[in-house]
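Below, each structure is written out as structure tokens.
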Structure I
Amino acid sequence: MNSLHFYARPLIGCALATLLAVPALSWGHGAFDIPITRQTLCRSYADYWGAPDKMKDAGCRRAVTEPGYSGQLTHAATQWHEVTLNIGGRYNDADGGEAAVKALVPDGKLCSVNRPGMNVLNLAMPQWTKTEVKPDSSGKVTMRLIATAPHVPSFVRIYLSKPGYDSATRPLKWDDLELIHSEELTASRKDWGDKPPVISGASGFFQFNVQIPASRSGTAVLFTRWQRRDPVGEGFYGCSDIAFDDKTQPSPWVKEKVFIDGNGIDPKAGDTVHFRVFGHDRAVSELIDLKLPIDASNQNPATWGAQLANLLSSSPHIIRVGVKKNETITFNPTDIYANYNYLMDAGDSTQMSVDTEDDGGGNPGPVDERPPVAVIEGRTEIKAGERFTLDGKKSVSYNSTPLRYVWTFLGGEGWTYGSNTEQTFTITTPASDKASTAKLLLNVYDDANKKRHEAEVTLTATPASGGGDAPAYQEGTDYKAGDVVSNAGGQYRCKPWPATGWCKGAAWAYAPGTGVHWQEAWDKL
């Protein structure tokens, strides 16, 4: 999903010392993409909207299909930069807030930092894709944190699982980790060079040279924490699966799959064989897109297979087709089914299909490239203790394919809800004598043009009695999301996370109705 951003307006006439005392209003969100975290990897493919058997990554695919975790991978991946935990000012403790984090995150929940709906990130399984790391001559590896809004001041702590831990057999525990790197962050970078971020929307990065303990081999997990120094104490977390390069370099050509599947590919005269190679960049771009018409002269698989292989030979830096022997790949024209696809980049993938002359339903026509439009219908003002439903049926698709829906719920302590992948979304608010608020986002996806759109609404639950008179605002009070106060002749409600922390900020900046930035923290009633 697209993150929520709050942008500071210019502060005019304020002394520099006063300005520095107030945290910046841009909300930093991010995660490591080198080595890549689990949620960021799955988000980079973004194929969890479709059929699981079409997903490119084995770990992401199992996370989608694992019983008991319905919708969690989609939730975690769309919020790849928001695997967060708030510890208030505890980051100022001597241990940097580590004890506070451990108190909130039990063993086995580290990779999700105990976030609701993200427990799938803690799954113990061998399928999580492992990034190969090779320490340099000084024993260091390069790591990179990408962010949609890089925020300073902040700091990073990086932990490595101890020898003997196996992510395939059990979830990560605190005792499995050792701290290997700490660093204060004062400025972000934007010089991406030839390594752009794997996720669109990243506006900057932080890079680290991390010392790896000597003699490490096999597989491991890096547990990363990016901690903001702000009133909320917001931190961003992730688990990166890695494999140490303690072996000789393998051949650059990776065996992917059989070139022609004799059980699934059987074109007839008039059909077209469609062959594509997909990259693993953030757009899953098509590196190769070839179409080979089939007629009576080339209907034999040995004939059209050789023709297709010849067309592919014009892209030898991406794919080679044949039989590999002693690092040489040679096409076998006599046994067409003995040939395999070999890819230069293990993250790429191939797809072969048959486009029929008449699919029985007529020509579907060209794909409309306009993105869909997400529309949320339903009441946003409800009573505490009430059950209600929001509907996405008025969302617009410009193609004939049905839209896919993913709802994301933010805030609303004690609120409960049902499935987040249906056209409708049902929520129950807790019975309470206090008003509370939450945000709801609807992300719709069009399978035809691979585009998406997001809509957002703010939900407010008020006590059935009306709640009575609001107390007067007091500077520095640790207000919670939904708290209502009176000030300057009006009533104001503290915004939901991630804005909640600003409600207790300095009065000149955040006093409801009068502070220069009060609208970043409060909603006027």
Structure II
Amino acid sequence: MRCFWWSAMMLSLGIALTTTQVAQAAKFYPIDGVTVDYPPDAGGALWPESNMIQGPGLGYDANEPHDKTLSGANGNWVTDACGAGCSYLETFGAPTIYLDLGTDRELNEISIWGYEASNANGLRDFSLRFATDADGPSGYGTTVSYAPDFTELLNDTIIRQSMPFTQAVTARYVELTPLENFWIDAEVPGGDRVGIGEIAFEAPDDFVIDPPPEPSVKFYPIAEVTSSTQDTDFYPVEQLIEGPGVGFLNQDPFPQIGALWVTEACGFPCDYLDGYDPPEVYFDLGEDVLLSEIDIWGYASSNANGVTEFSLSFATDADGPDGYGSTIAYNPTFSDLPNNSTDRMPFPFDENVTARYVRLTALDNFFEEPGDGSNGETPGGDRVGLGEVAFPMLSASLPGDFDQSGTLDVADIDALSAAVLAGNNPTAYDVNTDGSVDDKDLKYWIEDLFDSWVGDSNLDKEFNSSDLVAIFQEGKFETGAAATWAQGDWTGDGVFDSSDFVAAFQGGGFEQGVRAAVSAVPEPSSIILLGIGTLLIARRRRA
């Protein structure tokens, strides 16, 4: 009886609460954008406005009963504070929220997910106004006179609260004005801010939702992550590599949505890096991959624990997980990171690196004396933390262009030769996609991607006597000395010997000119004899 009375009361207030008895998930219109107009002298937002429109599958569960899935800085919008013991709305007045649905939509309700139930900052009462696409974003009330008020929302963090309209509305723009937060009820502390979890508008069942666009960036999978502090970390380091769709949204601009990593505290207030060695984080990408940048998502912007400066070191699969700097000298440092817990922050490298292991050393956080916020500084710095780390894959706009220079050149074929010699089959160099990185990939690169011949040591698109003269002038034939493509190593085994000579002449391109112009290939046996003669001539000239 009590449950029936409570439900009837909520319905009488115009608030419909979804239940788990409803099997079919609701559909919701996409919201193109949200902005907030803040009162004069009120500052702006502590947590971003975009959190209000993250949508099904991110801000709230796409399945019934559509419970809110995110919290805190990742799942809420909230204003700056008016100070302790004050009402934001009485002190500053109301902020105004503007929602753009992209085109005119038929609207029959608005759904609200609350802020944090532990305080009084959440939205309690609000009003709406509407404008059509023709009215424009400033035309509220011009052709749509309906302007409802909704009151006495629940101070609940999880459930969807659906407010049905008393008439259908066709509009593109919606203006939401908070009228009260829970300061008026005085049941929990707070009310010095105004906050909302999520806003949505239910669409009819026949509404077709366009699939999300393909993300502009793809990221390498990270096989494992460990830290030098993992035995005492407050939040586990594994949360740094939750990846696209979990750690961060797999759609542009890739906002952070996942959990965080942070060390233990040194006490409060104190500077962690004054008392402890800089923490190190070790990433294993599973195989050698081509890296051009690292992407960082920050820790919690409400404190000073986030990393503001870090350095990187690299090791190949052959170097092993302890071989940082053994064969890769590049050791960049990045500084002046913003204290941002939402946005993806890319840090491009000055040179491309082929590595399996990456070591990140946290050199500084946002600590400022005295660290407790008493001088107006952001409190904290007694820990060191990050939100998420990822490594973007290089664009495949030009296959075989491993250094992303925009052209296929000697640097690319030397990089491929090094990958063949390493023998660990890094996927980025498997240009013929057969699962292995070997001499077949070199042949594919030179013939199918570069459109030339095995033996074209100077990469002038022809294989002729000038190539043979050049390689024998290097003096590495059958010496066992390390050789590059330009020095006669055409099979990727690291040396120039008879196997390279055989591979080149079996390709049938000697003295055939540019590959695209060739219509017939001479018998390999005749070409080999010619090649051997050229070899002997070159060696006699050297003598």
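Please treat every number below as a calculation from the coordinates, not as lab data. Computed from a predicted structure; not experimentally measured. Cβ atoms are built from the backbone, for glycine too; each structure is taken alone.
Annotations for the structure displayed:
- Here Cα Rg over 2.2 N^0.38 Å, for residues 375-414 alone was derived from just one of the structures I, II, and that gives 2.30; the source is II.
- Mean projected area of the Cα convex hull in nm² derived as 28.9 - corresponding label from I, II: I
- Ranking I, II by mean count of other Cβ atoms within 10 Å over residues 263-270, the structure that comes out highest: II
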